[in-house]
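In C-alpha cells below, several structures.
Just so it is clear, none of the values below were taken in a lab; they were calculated from the coordinates. The structure presented is a predicted model; accordingly, all values stated were derived computationally and were not measured. Cβ atoms are built from the backbone, for glycine too; each structure is taken alone.
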Structure P
Amino acid sequence: MIRPRLSFLRASRLAAFAAATAGVLLAFAAPANAAVPTGRYVALGDSYTSGPLIPTQVDLNCLRSSRNYPSLVAAAGSSAFADVSCSGATTEDILVGGSGALGISLPPQLSAITPDTTLVTVQIGGNDIGFSGIISDCAEASLSSPLGSPCKNRYTAGGVDQLQARIAATAPKVTAVLQAVRRAAPGARVVVLGYPAILPDSGYGCWPVVPIAYQDVPYLRGVQKSLNTMLANTAAANNASYADVYRPSVGHDTCKSSSTRWVEGLIPQNAAAPFHPNARGEQGMANALLANLNS
C-alpha cells in the first residue's frame, strides 16, 4: 500500500534499531494450479496487489512484480490479462489516474477494463486510510512507550477514533469504484480482496522485531479487521464477491519466521517492501482468490 513517493518509514533510527534482528532470505512460491474462468482478466489495486520489490519487477513506475497474485491467477487460465495495479494507488487512481514511483503519469486503472472483460479483481482502500503514515507514526511512537498504547492514544484522542472514521469515509469511494467497474464491464465477475494479516491475530506482537507497542497491536489489528469488514460489506452491497485473504494468512504475520511469514516487517528478510507481502504472501492471496473463483 506504500506511496512510493514517500519514504517507507520516516524514522531512520527505527531501521537501525531493528537491523540487529534481520537476515536475508529470498523465498519464492510455485504458481497456483486451480482453474479460473477463461476470458479477459483485469487486476486493479495498490501495492499489496502489485508486489513491490518481489522479483521480477516488470514495471518500475508501479513497482509491479511478475509473481504477484494477479499474475499467478492469470497463469492458471485467463486467455487475456491486464494488470494495472500500482504501488501507492488509492481509489482516485482507479477512477481518475495519478502517477507512480518514477513520477510518470498514469491513466485511470479503470481504463483497462473493456466491455468483454470477464473478471475484475479489486484490492484498494489501504492508502485511502493512510496506511504508510499509520505504520510510521505507530512504529516511531513505540520507541518511547513499547509497553503502552501511544498509537491508539494518538488516533483516539478526544474520544473519536480517527482511523475508524477514515474507514467509514473510504466506503463510498470503494462503492464508486465498484459501480464504475460494473458500468465498464456489465457482465464481468467482480471480486474484492481484503488485506492479509500484518500483525498476529492474537496477543501483543513481537516488539522490537516488529516495532509496534504491545498495547497498540490489538488496536491496529482491530483497525485492519474493520477495513476488511468494510470491504466485504461494500462488495456485497454492489454485486461483487469478497475474497477473504486475512483468514488464510493467520499464522503468517510479520512476527513469524522468515520461512513462514506472508508479510514482511520493517527490515524484510524476504524480497519485498517493508510491511508488504512477499512472494509467499502473493501466492497465498492467489490461492484465496482461486478458491473464491471456484466456489
Structure Q
Amino acid sequence: MAEIISFYSVAHSQGKKTLSLTFAKLLAENEHKVLYVELDYRKPSVALSTQITHTRRNTNEYFQETVVKESFDVERHVLTKEELLKTEDRNVKKLYSNLPKRLDYLIYPISFQESNFPTIIQDQEKAEQEAQDFISKFIYSLKTTKYEYVILNLPIELYSIFGFEVIGSSDKVVNIVTPSATRLFENKNAITFLSSNIPNLEENWNIVMNMTSEEVDPSEYNQLVKEEPILIPYDIHRQKEELSLQIGSETIQEKLESLALKLNISITQTSPRKRTFFNRGV
C-alpha cells in the first residue's frame, strides 16, 4: 500500500509547494513510484509555477466525479509524463521532457477558479461525519493505488475538509515553517491543537525550517521548536530557478535528502554537486 506523506504550513509563502514538489521529484529520481496531489483549492499554484496542467486530468475533475458518481478511482485522473508530452508547444514539451518518468500528478488546472470546486459536504448538520467518511474513502483510494508514496500538498486552513481530517489520516506529516517569530508562534499553536486531538501525532510529525540563515548557529534554530528540524538555508539562486519554471533547486534537493532518510525512505544520498536541477530525466 502507498504511504501518505502530507506537507502542511500554517501560512502561505513558507515554501510548502516548492519543498513538496522537490521532495516528490527526489523520490521519483530514486526509482520510487510517486503521486503528487495538490489539495489547496483556495490558493492552487502548481500549474502556474510549472506549466504542468491538463483540462481533463486534474484534481477538480476528480473531485467532481467523487461527488456526482461517488467514484474515488484516482488513477483515471492522474497526469503522467507521457500525457504531458502530447502537447504541440515545443517550449513546454522541452520542459516536460526533463520530468521524472516515475512521478505523476493530480493538481488543479491552470484555469481553475475556487468557485468551480464542487460542494462535498451536502448536509451541514452532519458535516463532521460526512467529512470523515469522505476523507476515509479518499485516503483509502490513495493507499490502494500502484504508487509507493503519495505526496499531499495541504491547504493552510485546518478547518478545511483537506486539513485536520487529512493530517490525522496521513502516515507522515512534514510541517514547513520559516524562522519568523509570528509564524513560529502560529505553528506552535497549530501543533498544540493537532496533538491534543490526534493520537500519536508527534510520532509522525516532522519539522522543516525553511529559508534559514547560514550565519545563525543551527543550535539556535533547534531551540525554537520542540524537535530538531531539518534546516534549509535561504537559496539565493532560487528566484532564477522559479523564473525558469523549474522545481526547487540543487540546494533544496540536497537538504531534503536528510528528510527522506529521516522518514526511512531509501535514496542514494549525494554530496555537494555541480549540475543543473533538471538534467536528469528518470
- request: Looking at distance in nm of label points 7 Å out along Cα→Cβ at positions 100 and 252, point out which structure of P, Q has the largest value.
  value: P
task: Taking 30 as the value of relative contact order in percent (Cα under 8 Å, 6 or more apart) derived from one of the structures shown (P, Q), identify that structure.
output: Q
task: Supply the structure label, taken from P, Q, corresponding to FRET efficiency 1/(1 + (r/R0)^6) of positions 116 and 228 (r between Cβ atoms, R0 = 35 Å, to 0.05) with the calculated value 0.25.
output: Q
task: For structures P, Q, calculate distance in nm of label points 7 Å out along Cα→Cβ at positions 196 and 220 and state which one comes out highest.
output: Q
field: Structure responsible for 16.6, with mean count of other Cβ atoms within 10 Å over residues 132-139 calculated and labels P, Q on offer
entry: Q
- prompt: The value 17.9 for mean count of other Cβ atoms within 10 Å over residues 172-179 was derived from one model only; which of P, Q is it?
  reply: P
message: Quick check: 143 is what I get for volume of the Cα convex hull per residue in Å³, for residues 44-203 alone, calculated from one of P, Q. Which structure matches?
response: P
